[in-house]
Structure 1
Amino acid sequence: MTSTTPDTASPTATAAGHGTGVVFDDMHRWYGPVHALDGLSIDIAPGELIALLGPSGCGKTTALRALGGLDEVDQGRILVGGKDITHVPANKRNMGIVFQAYSLFPNMTARDNVAYGLKLRGMDKARRNRKAEETLELVGLAVQANRFPHQMSGGQQQRVALARALAIEPSVLLLDEPLSALDAKVRRQLREEIRRIQIMVGITTLFVTHDQEEALAMGDRVGVMSAGRLEQIAPPAELYDRPKTRFVAEFVGLTNRIPARTDGSDVAVLGQRIPILPGTTDRGDVQALVRPENLRVSLAEDGTGRVLAVSFLGSLCRAQVALPDETIVVAQMSASESGGLYPGAAVNVAVAPAPVFVVGS
């Protein structure tokens, strides 16, 4: 699959002179026959948070490890602040790294864990303890400074790990699936906290995740990877609304595949003509990839569709509907719009005029 040309720096990046620019320039990495990075090129603006998203084995963690000096690249360059660090040892790169596993020293207090990197850099005890306490306050754990890891929750331990990474004032912050070991509520809270701190500090950040919601919620831009290639990198709304490749259209968010027909300029789907997104090359009978929120469901005694199930998700509702040709679609609406929908109800389904991606049937 052909990768798209990476976009330029995001205008929403928090570049206030604090962050450091990062460039991945045509990076390649092989593990035997596996091409883990296949020409990866990304420009990361100073202070920007880039979220790399993709399935397991797509190369996103390899890219992060290469930036951190934990893995080599076989071809290409890595520039940080305009300097080529491709072959610089990891301990000379000044990177702050937070992994999925907290990796805290169990016999050290939170303060000592945070101060450890400063100790290795030769900072005297009074200064490093002061710096550790300041950084713990930044992540909301000042009162936990004397506690050991086993006395803290998973979310608190990950905050300590984040504070330890930030205490050394790194050029770049690397986050490798840092929230995946936490429960859903804590994950949401901590991702908001990480984003707040990242913006406040203004540090350039590379965040790797397989969780779409996290990537879209946190990233200034989100890069979607597949088989070592960058499929698309764009601000979250653009990535979701205007995918450039079939993989992105199908991978990001929920998508209905609805039988349709196109002449290459627009597509006929459910009796309506809808614009198609650039990148579509198919003609004739196709499948339109329609987001659930772009389907409109209305009760009708003579409706041709039948509601199979209704799921309430707080303020949202999803209805699963069977169409006459046996296609099953999922429509999403606000809970207030779903009144009267129930399994077995007769409904009509229409498509909003938002552009769609189409693929061969």
Structure 2
Amino acid sequence: MSTASRLTPEPSQALRTTYRRIYPLRVVGMGLGGLAIAGVLIEQHASAWRWALMVVTCLLWPHLAFLLARHSNDSYATERRSLLIDSAIAGLWVPLMHFSLLPSVVLVTVTTFDKLSSGIRRLWLLSLPGLVGTAAVVSLIERPRIELQSSLLVVSFTLPLLVVHTLLSSMGSYRLIRTVSRQNKQLEILRRTDAQTGLYARDHWQQQADAALQRFHDSGEPACLLMIDIDHFKAINDTYGHAAGDEVIAAVGRLIGDSIRADDCAGRYGGDEFAVLCGNIGAEQAHAMAERIRKQLLTLRLPHNPQLRLSSSIGLAEAAPEFATLRAWMNAADAALYVAKEQGRNRVAARAALPVPPLPQPEAMQPAAATTP
């Protein structure tokens, strides 16, 4: 094998089967193109060889192109050449129809549009020399008289190609738009989801928490943050290996996701640390939720490492007026988590509420100074 062939990338499976996708479209398109040509041939009282040429180029050629690509060692390249031949066939028939305006324009337009919609880069541009060149050569050989007008018969025979091709192109565009929309939604889900745990990724979780803090400041809607840390996770990695550590992360993420309410937002904050936004509840209810997560984690058993026993430390911070930013709120939850670790781990610690400063008292009324008359 030569160096050039080794460096040439293999076409993908989708490219290798391009001819299968194009085959039914070519059959319909060229069949209807043959109908448009037939309308002109009827008016011209064309000879038998022209009718035979129409049958070969419009009815037999689509099937021949399919067989050539199917049995080729490089079906993609073969189909690419067949698409160029399609354009040459359209150029062939323009002078043979005496440049009849409507069918000629429709044939050339439809053929060129098919090259654009094929998705093959610059194919439409590469098809123009064959289309124009074939038309020029046949014009020099046949020297046809120019008959631009199109009778009602020719118009009637050409309209099916115009209408059906437009409908098929619109359906293809609709399917493409639906596919792109579906893929965009899937990409958005992937973007905001942590692949290992199935919980929200850090950026998306922070956006939700920031919005919850803003609602608290705007309307007083309560919210709480839980910061959850797996106890002694580094020791798990060092003792059982990183595969076991990955299993722990995934299992804890699933447990947290199953333990919260539908309206809550749980995310992977980083490493072995998780965060939960508890919306529209106060510290007491959030504390109960944190305790539920902590206790359930004690009973968690891993399929590949059943001997592992897990526990967690959880810090809780309720939204408060002094948290002007999300970072301040998260720092308070982190501080509570640090307290839980300092107190021996495997526990929930809540940030103590700051004392509310007393309202300023109005100054005592002083007796008015006596005025001297």
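No value in this document is a laboratory result; all are computed from the given coordinates. Worth saying up front: this structure is predicted, and the values here are computed from it rather than measured. Cβ atoms are built from the backbone, for glycine too; each structure is taken alone.
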Point to revise | Label whose coordinates, when mean count of other Cβ atoms within 10 Å over residues 89-96 is calculated, return 23.4 (choices 1, 2) | key: 2
Review point. Suppose you compute helix-only ellipticity at 222 nm (-39500 (n - 2.57) for each DSSP H run of 4 or more, over all residues; to 500) for every structure in 1, 2: which one lands on -7000?
Key: 1
Study note, to complete from the structure: Comparing volume of the Cα convex hull per residue in Å³ across structures 1, 2, the largest value goes to 2
**Study point:** Computed 24.0 for mean count of other Cβ atoms within 10 Å over residues 201-208 - originating structure among 1, 2
**Key:** 1
Check your understanding: Comparing mean count of other Cβ atoms within 10 Å over residues 113-120 across 1, 2, which is largest?
Key -> 1
Check your understanding: Comparing distance in nm of label points 7 Å out along Cα→Cβ at positions 49 and 257 across 1, 2, which is largest?
Key -> 2
Check your understanding: Quick one: relative contact order in percent (Cα under 8 Å, 6 or more apart) came out at 17 when computed from one of 1, 2, so which one is it?
Key -> 1
